[in-house]
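Just below sit the structures, each encoded as structure tokens.
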Structure P
Amino acid sequence: MISRRVERLVPPAGSFVDVDGARVHYVDRGEGRPVVMIHGLAGVLQNFTHSLVDRLAENSRVIVLDRPGAGYSIRHDGTSAGLRTQAATIASFIRALGLERPLVVGHSLGGAIALALALDFPEVPRALALIAPLTQAAQRAPKPFRTLEISSPWMRRLVAHTVAVPLSMFRARDAVRGIFAPEPVPADFATAGGGLLGLRPMHFYHASSDLIAARDDMPHLVQRYGELQLPVHILFGMQDAVLSYERHAEPLRSQIPHVAITLVRGGHMLPVTQPDVVAPFLVSCAT
């Protein structure tokens with residue numbers, strides 16, 4: 001069975017805690033002021049541990065989690081995939097670990113969830129650091145994720161347990177290249193970066209659920225950006241082939257009161273491809 005083979009190659013990396021009806025898998029490294037990191041659509045916590053976490057853990061306590069339904073975190077049936085629901089679960093996770101006003105880092109879809117967290121639970125984060133974040137509403141998914149556009153839950157489950165895995169295996173190389181473009185995919189991304197975990201049926205199902213929920217939730221989230229009172233730092237690659245900085249960074253200059261935007265040369269997967277750029281950026285956001 002593909003799932004069992006994948007899980008032997010990429011086993012759980014950390015600990016588990018039960019919050020809000022979900023079982024959250026997380027890695028906790030280092031000491032100092034806390035940093036909580038939220039991965040993107042169809043991602044896993046290894047997207048951060050591959051290249052970045054050890055650099056940050058030299059000076060901070062760094063906690064990276066699999067969002068419920070991703071990696072080894074479990075989203076129980078009936079639990080919403082909505083941005084605000086995920087933000088609420090992460091707020092409960094932060095409280096369960098006794099973290100005091102962490103810097104919350106969000107990559108891609110994780111950026112939208114971090115924004116929802118700051119809006120609904122302003123007392124929880126000290127600041128936001130968003131890397132290539134999803135910040136604006138859109139009717140179509142970015143090209144590498146369009147196979148996830150399945151609005152019907154029952155059809156989503158059917159596809160997940162029939163054609164999703166063989167289709168994902170067939171097109172995995174091109175899909176991953178599209179997410180990393182124009183930068184190369186590290187040779188060990190499938191294992192050390194957690195890429196293989198995306199080949200399991202339920203990972204596909206929950207990623208599709210996340211995509212549809214984000215499409216529905218983003219318009220309401222954008223309308224509330226003016227409420228944000230905490231510092232919001234943005235890092236974006238100018239050659240990002242998944243989310244463009246023109247659409248997802250530049251509009252924030254007029255939407256969010258306290259926003260700082262840093263543009264660099266690079267693509268969407270900066271936490272993996274450019275840890276020497278991302279780590280100093282996060283350190284500066286944490287001080």
Structure Q
Amino acid sequence: MVTILLIFFLFGYSGIPEESKVLAQANQDNSLTLEHDTQAGTITVYRTQGQEKLLTQHAREDTRPYLHPIMAPDGKGILTEYRPEHHKHQTGLYWGFKLVNGRDYFMNWQGDYWRHISADIMEGTGEKVQWQTVYDLLDSAGNAILTETQHWTMQEQDGTFFLDLQWEGQAKTDITLGKFYVGGLFLRMPWRKGIPGEVVNAAGQRNQEAEGQRAIWTDVGMQVAGRDDLAHIAIFDHPENPAFPIPWRVDGELGVGPSRQILGDWYIHQGERVQIRYRVVVYTGSLDQERLTQWWKDYICEN
């Protein structure tokens with residue numbers, strides 16, 4: 001018996017350690033997989049090695065596209081909310097302009113404002129997955145005035161989700177987007193009165209101090225149900241976007257969104273295409289402003 005133990009000690013026993021090695025490799029696998037349910041109108045992101053839903057893209061016929069739920073990377077908590085009582089028009093993470101030729105696509109998410117064109121998986125499995133939605137924005141007569149394309153790329157690194165959005169709008173007619181305090185990409189997390197949470201931007205401005213202020217990034221941290229610490233979603237602006245650095249809407253319930261419309265009217269001429277890019281970062285733990293700024297630098301270098 002002693003001899004057998006010495007052999008195991010000197011030469012190594014390959015059984016249990018090899019199994020542990022395989023398990024460790026599986027835990028480090030950042031591969032993701034997309035599943036498209038055309039009947040439900042959803043595209044869902046999974047870890048390739050698991051069955052847990054990480055994120056769901058809704059792209060139905062009867063509503064604008066939106067992301068919900070977005071799960072915390074460690075699985076503890078849902079970080080978005082669909083149509084809360086205090087803002088019934090808000091749908092998780094979504095895009096909606098105000099005052100597009102006088103028409104409101106932020107407050108109105110229904111099919112009489114939006115027409116589904118397509119939803120497609122571009123890259124269905126791997127360290128990066130990609131999908132795309134295309135919708136028409138309709139005028140009161142049902143005519144398309146703007147075709148928007150949302151191209152999403154998602155990856156996971158070190159327990160953090162990185163979501164890249166490239167939004168493109170092609171004007172079917174001359175478009176005026178009127179000055180307003182909100183309009184464009186917007187994030188609704190599951191805020192409740194008294195919930196621990198805070199908005200912080202790259203300049204260190206907090207909550208209502210950050211309202212209408214320009215910043216290269218803005219972070220929302222919130223202690224959602226199922227957690228004893230904060231989960232975060234940060235949004236990064238890109239230097240090639242119009243009006244960079246963008247001003248931000250920050251409402252009293254910690255809803256945030258970058259918005260060029262805060263600065264005043266802007267225009268898209270018939271036939272013109274406008275592209276806007278953002279990165280959405282989903283993580284848990286303490287806010288580290290230096291780390292977020294470094295992630296923002298990494299983002300603009302990648303692009």
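Taking FRET efficiency 1/(1 + (r/R0)^6) of positions 127 and 255 (r between Cβ atoms, R0 = 35 Å, to 0.05) from the coordinates of each of P, Q, which one would give 0.65? Structure of origin is Q.
One of P, Q was used to compute helix-only ellipticity at 222 nm (-39500 (n - 2.57) for each DSSP H run of 4 or more, over all residues; to 500), and the answer was -11500. Which one was it? Going label by label, the one that fits is P. Each of P, Q could give Cα extents along the principal axes in Å, but the derived value 47, 38, 38 comes from P. For which of the structures P, Q does the calculation of semi-axes √(5λ) of the Cα gyration tensor in Å, for residues 47-86 alone return 27, 11, 7? Answer for the origin of the read-out: P.
Largest in relative contact order in percent (Cα under 8 Å, 6 or more apart) among the labelled structures P, Q is structure P.
Read the figures in this text as sums done on the coordinates, not as results from a lab. None of the values given here were measured: they were computed from a predicted structure. Cβ atoms are built from the backbone, for glycine too; each structure is taken alone.
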